[in-house]
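Alright, structures below, take your time with them.
Nothing in this text is a laboratory measurement; each read-out follows from the coordinates by a stated rule. Note that the structure is predicted; figures quoted are calculated from it, not measured.
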Structure P
Amino acid sequence: MKKISMLFLGVAIAILVTGCGNKENELICTNIQTEDGMKIEQTISMIFKNDKINHVKMDVNSKITDDKVKENWTAFTQAMDSQNEETEKDGVSLKVSKDDKKYEYKVTLDVDLEKADKDILKTYGLTDLSDDDSTLKDNKKTAESEGFTCKVQ
């Protein structure tokens, strides 16, 4: 009888630890590219619930490294601002930050797929995410084939 109680206790603990099958994993992928006087650091964080993507956060940090390109900083930020209008609605948040002394321009796009409207996803070219049934493993493989370094947390 004690063995059955211990077995039951072990199963109960396993269920509690895994959240009753409502398991979440986070895939974090990073990439750094240097070209044309710029260093671009990208970080993509994807949260999977039951191996289905439900949240995506993308950070793109562009840093000017060449003095000649720094001379065009104002034109660069104006062009980037025209492409990256800040928003906070329907499960989508887009934020921009600029550092004029370090010549850095950062864009953060945060998408909660459980709340995001398909029309707003279309605005950012992310309509595929709303019906995406690819797994964490699929996304990791794709990102790594595109030059990203990924880890699962």
Structure Q
Amino acid sequence: MSINIVLEILRWCGVGVGFYFAQVGGLTEQEQFSALCIWVVLSLAGLTAIQSLVFGARAAQASGYQDAGAYQRQSGLNNLALAITTVLVYLFGWGIHAKLTVMTVLLVFFTLSAANHTFSAVREKNYKPLNLLRPVLTALLLIFVIPYMVWALP
């Protein structure tokens, strides 16, 4: 059995575990959602991230993608999901904690992306301006956005 099949099974088993813990007796609705949220997000997003980072070429092939472009499209859709979620947070008035959460996800993603661009510059000698700008611009973004996040904490 391939690692990609194992990861696929583990992803959905994690979702099942989340629903199990959400149904354990005596939990409030918020506790049920919290249990479900951590298991579902970590299982689906976390294991998918490991799969794409460690087994990317094989994962793309296992998904039926003939080239890296189709797999890259999936990453773009993940970013689109964050953008749509942000719009929903505002439309439905989910409050400051939801806004802090979507901003945190964005900042973590850009920080990891900046690390990837730095790795590409150092290890792969990728000195293209856009590659070199990502870490610098991300550092500036963090410097200027994080204070607003701290000030917004209730």
Highest-scoring structure on relative contact order in percent (Cα under 8 Å, 6 or more apart) (candidates P, Q) is P
Tell me which of P, Q gives 4.6 when you compute mean projected area of the Cα convex hull in nm², for residues 55-110 alone.
Q
Name the one structure among P, Q that helix-only ellipticity at 222 nm (-39500 (n - 2.57) for each DSSP H run of 4 or more, over all residues; to 500) of -9000 was derived from.
P
Suppose log10 I(q)/I(0) by the Debye sum over Cα atoms at q = 0.08, 0.16, 0.19 Å⁻¹ works out to -0.34, -0.97, -1.19; of P, Q, which structure was it derived from?
P
